[in-house]
Structure 1
Amino acid sequence: MHELQLMRQMVTRVEEACQSQPGTHLSLIRLEISSHSHLASHTSEELQTTFRLAAQGTPAHHATLEIRILPAKGICRACGHTTDRGPETFACSHCSSGNVLWEDQPELVLKEIELLETSG
């Protein structure tokens, strides 16, 4: 289950950020997922469930997770058409050529975390 491994890596990065900010608790995690990532083919509920499994027993467990899918684009070298890329898109949507130059995007980006000061 590749999704769980990616979420565990993200939770580890979040934990490291939390450790560097004593006196706070984690409130929100914002992720960006490229539309060409296989993660984008999963429902929001599936991704939330996978996140909860990865975050169990960590500071991230009670945080809100926001996920944004980033559209990826490509330019067809055969016809010049700009096409959107999804998890299972490999060809130009206009001419069906497989000769598409896809923009390079990371699969998963930890965009932002919000920490709140602990009262006391």
Structure 2
Amino acid sequence: MLTTVFIDQQLVHSNIGYFEIERIVGVELYISLRVMIKSSEISDDINNSLDYSTLSQIVAEESKKSMELLETLGENILTRIEQLGIVEHQSTWIKIEKKQMLQKGFRAQGFGIELSKDYGQ
């Protein structure tokens, strides 16, 4: 059985962006992620699962760091999740989305990146 622990559109305020104005003013980001785990048995013990509040805390902490690229933020979140040492970790997918760009006046539903990494067979 494959279990997916997920967060959909966690809202964070971050001083991230290639343009200086984004790092000064900050931007709102919506971060979604999915961590897939191979599980062979059902258990009602939180110690046998991945607590999504842990994932949410990682997203919040990494988003507080100032950087230029969403790709860097995504890779930092992936690395932190890897460091949890999740048993039977199969893959992680992350989407980081800006709802607006502060420069040039571009309009769209969102701007961003998606990253994924596979670990399982």
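Values quoted throughout were computed directly from the atomic coordinates according to the rules given, and no laboratory measurement underlies them. Quantities reported herein were computed from a predicted structural model and do not represent experimental measurements. Cβ atoms are built from the backbone, for glycine too; each structure is taken alone.
Structure summary
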read-out	value
Entry that produces -0.39, -1.27 once log10 I(q)/I(0) by the Debye sum over Cα atoms at q = 0.10, 0.24 Å⁻¹ is calculated, selected from 1, 2	1
Value 29, calculated as relative contact order in percent (Cα under 8 Å, 6 or more apart), assigned to which of 1, 2	2
Comparison of 1, 2 by percent of Cα pairs over 16 Å apart, for residues 11-58 alone - largest value held by	2
Structure with the greatest value (metric distance in nm of label points 7 Å out along Cα→Cβ at positions 35 and 107, set 1, 2)	2
